[in-house]
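I've put the structures underneath this note.
Readers should treat all values here as calculations from the given coordinates under stated rules, not as data from a laboratory. Remember, it's a predicted structure, so these values are computed and weren't measured experimentally. Cβ atoms are built from the backbone, for glycine too; each structure is taken alone.
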Structure 1
Amino acid sequence: MKRVLTVAGSDSGGGAGIQADLKTMLALGVHGMSVVAAVTAQNSVGVQGAWDLPVEAVLAQLDSVLDDIGVDAVKTGMLSSAALVSAVAGRLAGLSRPLVVDPVSVSKHGDPLLQVDAVEVLRSELVPLATVVTPNLPEVELLTGVQVSSQEDLRTAAEAMLALGPSWVLVKGGHLAGDAVDLLSDGTAEHLFRAPRLDNRHTHGTGCTLASALACRLALGDSVPAAVAAAKDYVTGAIRSGFALGAGVGPVDHGWQRRA
């Protein structure tokens with residue numbers, strides 16, 4: 001049984017964050033573990049509040065898992081403060097396992113989840129450790145200043161992200177019009193992943209789910225391009241089956257394969 005750890009925030013509505021990560025891990029056949037870095041009051045219409053856990057509590061959880069159970073891959077998500085980003089990066093720096101960094105900055109509803117002073121620490125301490133970093137277009141702009149307005153700009157975005165030091169970058173083009181096109185690059189090899197734009201607005205948790213699925217596939221032994229392809233297929237199916245929940249944007253369906 002492969003072991004995958006998520007270090008992220010809790011979503012009380014169950015659509016994103018640690019809840020989405022653990023659902024994804026269960027669906028993809030690995031043992032999921034979690035380090036809760038923040039707690040959010042969150043539902044289908046937005047984030048009503050967010051509270052970081054103390055750094056010592058986050059590190060205690062992380063050490064507890066690493067020292068006893070171990071990991072085959074790690075995924076990081078919401079780490080909102082400079083202190084949390086730096087502390088987690090310090091613990092993961094010597095880890096010889098795949099690391100997927102999802103540089104979460106805002107929620108699906110536009111609520112900020114990354115403090116201003118954490119951006120530089122994320123850029124300089126955590127992103128360089130990543131086997132794969134998975135920014136969407138606003139996150140690319142936040143971290144590099146590069147604005148993407150067309151598919152042709154994805155390569156420029158990938159080059160700017162790779163300059164920060166990760167092994168691979170997956171630039172997610174979901175904010176562009178047309179098909180959902182993502183570009184994976186390590187600076188030498190490039191892979192385009194295309195999926196049709198689905199007529200479903202219930203997409204809460206897509207970024208968390210994709211990064212977690214990618215970590216799962218890496219833990220299971222896939223190459224990075226193969227892991228991205230499998231993760232993209234899983235997320236596309238989850239979006240296709242996304243469902244209404246509450247008054248706003250519903251979640252993707254992490255268990256869609258059981259009902260397909």
Structure 2
Amino acid sequence: MNAVEKTLDDARSPANGGGKALRHVAIIMDGNGRWAKARGLERKDGHREGVAAARRAVEAARDFGVEYLTLYSFSTENWRRPAGEVRDLMGLLKEFIVEDLPRLKEENVRIRIIGDKENLTADVKALVRRAEKETRDNTAHTLQIAFNYGGRDEIVRAARTAAQAIARGDISAKDLNESVFGAFLDTGDGPDPDLVIRTSGEKRTSNFLNWQAAYAEYVFLDVLWPDFNAAVFGEAIAEFNARERRYGGVGGA
């Protein structure tokens with residue numbers, strides 16, 4: 001059994017101490033710009049290579065038996081970038097959906113876009129609705145793309161929706177607990193991430209899944225995102241499997 005095969009086998013086993021298999025991996029895809037700069041290329045070239053890395057991550061997640069994969073592709077803060085770069089990123093999202101939707105449908109993958117969809121352009125909104133509608137009944141894996149997403153923004157939107165539900169009488173304020181509130185989040189019907197990976201050597205959470213990742217394990221990698229592949233993914237999962245998840249309790253050792 002080679003290293004990749006062993007990682008595949010380990011990834012399908014329960015994590016140490018947690019008693020549950022690795023179900024949900026979330027990734028902060030960072031380093032496209034630095035990857036391009038190191039090669040004398042434009043930032044848009046780095047972003048395009050980043051899309052190729054995202055495809056590899058989706059394939060690897062499937063091979064590792066990960067049910068949910070969430071990719072952080074465009075944050076609410078990314079609007080501050082130059083207008084040309086924002087257009088490139090929007091274009092790459094559209095290209096990804098158009099080119100990959102048929103294959104993902106065939107592979108029984110459900111696509112969800114999490115984040116504030118109201119500020120997206122009409123054509124992007126239409127593609128998002130199409131991707132979600134055409135894959136909503138798929139059951140093999142779920143690919144969540146965090147686009148125009150911010151963790152604080154998501155919590156504020158969820159709080160607003162919960163307040164409206166209370167005002168309508170759908171729920172009472174005394175019944176609002178963590179479980180009920182969590183259902184108002186963009187990811188309300190799915191599991192919280194077990195593992196959050198960040199590439200490029202940075203060690204920040206960057207406003208990503210602030211609520212959901214409360215008990216996630218974080219693995220920070222020096223690899224720039226365009227160089228991400230199944231072997232790197234496997235290394236992160238191997239580190240996850242070597243940890244003991246106590247959820248605030250006492251470890252077994």
Exercise for the section: Of the structures 1, 2, report the one carrying the highest value of FRET efficiency 1/(1 + (r/R0)^6) of positions 45 and 181 (r between Cβ atoms, R0 = 41 Å, to 0.05). Expected result: 1
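Among the shown structures 1, 2, from which was the value 31 of relative contact order in percent (Cα under 8 Å, 6 or more apart) calculated?
That value comes from structure 2.
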Fill in the blank from the handout: Highest-scoring structure on distance in nm of label points 7 Å out along Cα→Cβ at positions 149 and 189 (candidates 1, 2) is 1
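Out of 1, 2, which one gives 3, 13, 24, 23, 19, 12, 5, 1 for P(r) over Cα pairs in 5 Å bins from 0, in percent, for residues 109-204 alone as computed from the coordinates? Don't skip to the end; give the middle numbers.
Values: 1: 3, 13, 24, 23, 19, 12, 5, 1; 2: 2, 11, 17, 20, 18, 17, 10, 3, 1, 0.
Derived from the structure labelled 1.
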Fill in the blank from the handout: Note: mean projected area of the Cα convex hull in nm² at 12.3, derived from one of structures 1, 2, originates from structure 1
Exercise for the section: Could you tell me which structure in 1, 2 was used to calculate helix-only ellipticity at 222 nm (-39500 (n - 2.57) for each DSSP H run of 4 or more, over all residues; to 500) as -10000? Expected result: 1
